[in-house]
Structure formats: C-alpha cells, structure tokens
Structure P
Amino acid sequence: MSVLLFTVIVLAGAFLAGLVGSLTGLGGGVIIIPLLTLVLGVDIHYAIGASIVSVIATSSGSAAAYVKEGITNIRIGMFLEIATTVSAIFGAVVTIFINPSYIAVVFGLILLFSAAMMVKKKVDRSDDDTSGKLAVFFKLNGSYPTAEGVKYYAVHNIVGGFVMMFFAGIISGLLGIGSGALKVLAMDNIMRLPFKVSTTTSNFMMGVTAAASAVVYLHRGQIDPGIAMPVTLGVLCGATIGSKILVKTNTDKLKVIFAVVIVFLALQMIYNGLSGKL
C-alpha cells in the first residue's frame, strides 16, 4: 500500500471517528484503533498512540461548541479530571508490561460495553431533586438551555462518580480511547446528570485525560507523526461537524446504527486478540 493511499484511508476513517465520537461522547478511538489494527495492520501500541491524539482532537473540536452553547458543566469536568488524569498516566505506563493480545481483548470488551451504553434508554432527570451536600459545597449544580427554556439540574453521589472516573482514566491510558462510556455512566447513572450534559462534559474532559497519557506514549516513541497527522485532521473536522449536529438534532436512530458497527468491531478485536493475530 502506498503512503498516499494509507493517508487517504486514515483521513477518511478519522473523519468518521470524529463524527461518531462527538455524537456519542465515546471519543474517536472506538473507530481509529480497529481501523489501524484490523484493516491497515498497524501495531496496536502505535494505533493507541494515534488514537490518543484523535481523542485530544475530538475534545478540542467539539468541546468549544458545547461550552459556547452552555451545555457543558465546566466545574464538574475540572473536578473529575483530577481523578482521570492521575489514573490515565498509570494506565499508559502499565501498557508496556501487558501482552498486546490481552489489550485487544480488553478493548473489545470495552467496545461492547460502550455499544450497550449507547443504545440504553436515557432517563430525563428531574430538576426538582435535592442535590448532595458535596455538590452544594463545590457548586456543581447547573443548568442548560432547551427548546422549552433553561432547565436546572441537581448533582448527586459525587464520591461514586469520582471513583468511577479513576477506572475510566486507567482504561483511557491503557487503550488510548476517551473511555466516554464510563464517563457518561458515572455522570448519567451515578451522578444523575441530564444525558446531554454528561455527554458534552465527557467530551470536555477527554482532551485533558488523553493529554496526560499522551506524554508517556510520546516518551516511548509510540506516536508516529505519519499516522497521527491524518488522524488529527480527520477527527478534528468530524468532531466539529458532529458537535453542530448534536445540538440541533435527535441522534437516537444514528446511535443504534453506530452501536451495531461497534459490536462488529468489538467481536473482531476479541477474536484477533484471542487468536494472537494482534
């Protein structure tokens, strides 16, 4: 395969990854890593390094639009980033001691979980709940604009969400993905934030989490500019367009389609990992 063809395929795949990552809050790595490893035969460690760059680009491309729209809860994002950044560095460090086949299997399992979270019916959180004491102390309660006007929400179980973020950070550093499914799980199910707030805040957090682990991969020489460059450009364009779509449209049907694709990719990753092909 020529360098030009390789770059075009990566660029197109990265654009799709950025679009999916922005719409679902999962980050671009759910598409980038299977594309590079299964289709293009790239070593999984270099694929993870490029994916981390894509996660940073996805966050940069979509977070600005969400913050401008007033959906993202910046205070919650910065508070939870304390947990994700520390654990992401730990996850990135331990990858060198883990067999690549095991990483592929774990990645596939996380993809299956991500797909399930994507199609799970979301509950509209009530704005008349009483928030937790820690939420009041840290001033984490907030509001976001809707078609019916500004909607207020209360934040719950700060400790549970913080602990889940440690696990999300480890997975992010280990697999080079945004671990958005775990972040959204923590904010949506545990902390009981509205789904749009949890999704957009997840996007906001991903860039910082990925940047922490990217330093480790860069130090090991596992971020190849020839791969990372088209990944970054493609994901940034896709994430920017995806952020505009999410604000204006209902993406439920689109998420079901993407969930089917992600399940297929997950099974492929698990099979290749168990058979030792990665």
Structure Q
Amino acid sequence: MDHAALADFLRRRRETLQPEDVALPPGTRRRTRGLRREEVASLAVMSTDYYTRLEQQRGPQPSEHMLASLARALRLTGDERDYLYRIAGHNAPTALSLSPHVAPALLRVLDRLHDTPALVLTDLSETLVQNRMATALFGDASNHRGLARSAIYRWFTDPAERTIYPEADRDRQSRAQVASMRAAHGVRGPRSRAGELVRALHKASEEFAELWARHEVAQRFEDHKTLLHPELGAIELDCQALFTEDRSQTLLVLTAPPRTEGYEKLQLLAVLGLDRFTPAEN
C-alpha cells in the first residue's frame, strides 16, 4: 500500500468535484475547494475520521469494500478505480468480476432522479445502488449477502420475493429471470459468478431447472409493469432501462404518466419514505 499516493489521489479527486456533481446542495461560504471531507465520507458511507486519516496517510489499508465505496463516492472512471485499488495494495477487479463499482455515466443520471424509483443493477440483477424512492418501493437491497444479492436467486429460493408482482404475472417473470441469467451466463462463462448461481439454482429450484432447459435468452425489462405495495396496493408503472455499452450494468427507472393513478401513488410513496417493503397479501 502506497500511503502517500493514496492520500494525494483521494485529495485531488475530492477537490475536482463540486456539490452539484454528486447531487448535493451547493451551500454557502464554501472555503474548501471541491467537496468537503465529511461530504465524501457520507457519500462513501464511512466515518469522517476514517476518511480523514486516509488523506493524512495515517489510515489502515482499506478493504476492497471500502475502496468500492470510495470509487463510487468520488465518481471514478474504470481506470481511476483500478488505480485506486492498486495503490491501496489490492488487485484491480477483473473486467467481469462482481464489483460494486457503478458506471459513472449511470450514476450521474441516478443522482438527478429524486421523484421516481431508480436503481442500478448488474447483469445478474444485483442492486449496486438505489435512490430513496427505490428503497421505499423495493426495500433496502444492501441487506442481502452472498448468492442472495442476486434478485434472480431470491426469486427462485424465497417465496416472499414474488409477492411484489401480481400472481398472474409471476410465470412470465420467472421466464424473464431465467432468460436474463442465460444471457449473463453466456457472457461470463460457467466458471464465473453466473455459473455459481446457475449451479446453486439447479439444486434449489426445479422450476429454474425446467426453465433453464428451454434455452431462452434475453436481457431486457418489460416496458410496463404492475407492482404491489402493502399500503398503496397495485401501482402501474412504465419501465425504462439504460444499459452500459457492455450491457453489464443497467439503470432502471420506474415512472408513471402525470395525472394517472400510478403517478399519484408515486407521490404518496415519496411521503411514506423509507418504510420497508413488506409482502402484500394475495
């Protein structure tokens, strides 16, 4: 670990960012060039003291999880992220490894979405980051660990995961989930995390095994869907997906046309805030 290089790199990257670059209010009387240390720490979900010690060459070696959070907070490009890992004494993530680093272009769009649910997913349906509205609708995805980070895995192993969709729509969702996993598996290969998920799902779910045998391949999201909320009931939403160039990450945005019932329910969802999504009764 190169303490001096890490400290200098973090400081210089922090100084190049403005509050509006990370969806923070500009405030008044800012004597600090760029972001403040406490702002970076908050964006990276770490203590200000911990981040300050890194910039002062006094901190311990950051974990890969911490580095991923810093890369996201500082809006690093792929090359900058890899450099950060190396000067911190870690190997840079491989191109298709499971990495919580969000593509900067998607993150810039997400930063500006406050009044509608939006989240960034990997090609294995793992949530990398979600805004407040998405958390209010789907719950906090950061609570999931291991294979359960993949919504596809949860769909076939946790019955509660399906209650967000109407019962009549669940068979179609199952096919879509498997087709999406097939697409990711084709890119990543059998020795990847996709392969690990496929092997685990074959053991855990007969339904998955039967659908996998159909060899359907697709990586897309339905343009229109109905989701069930325990307090607001059915919410009809339009779904827009923005992919990175290699299609390894997707920004998913859920909207409703103005003056519709779905739009009004999204307004109510914003008032409900971060109440956890709980399974709806069928």
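To test your reading of the models, identify which of P, Q gives 15.9 for mean projected area of the Cα convex hull in nm² when calculated.
Q
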Exercise. Here relative contact order in percent (Cα under 8 Å, 6 or more apart) has been calculated and equals 40, so which of P, Q was it run on?
Worked result: P
Seminar exercise, completed: Taking distance in nm of label points 7 Å out along Cα→Cβ at positions 17 and 225 for each of P, Q, the highest value is that of structure Q
Exercise. Thinking of P, Q, which structure, once helix-only ellipticity at 222 nm (-39500 (n - 2.57) for each DSSP H run of 4 or more, over all residues; to 500) is computed, gives back -24000?
Worked result: P
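No value in this document is a laboratory result; all are computed from the given coordinates. It should be emphasised that the depicted structure is a prediction, and the values quoted were computed from it without experimental measurement. Cβ atoms are built from the backbone, for glycine too; each structure is taken alone.
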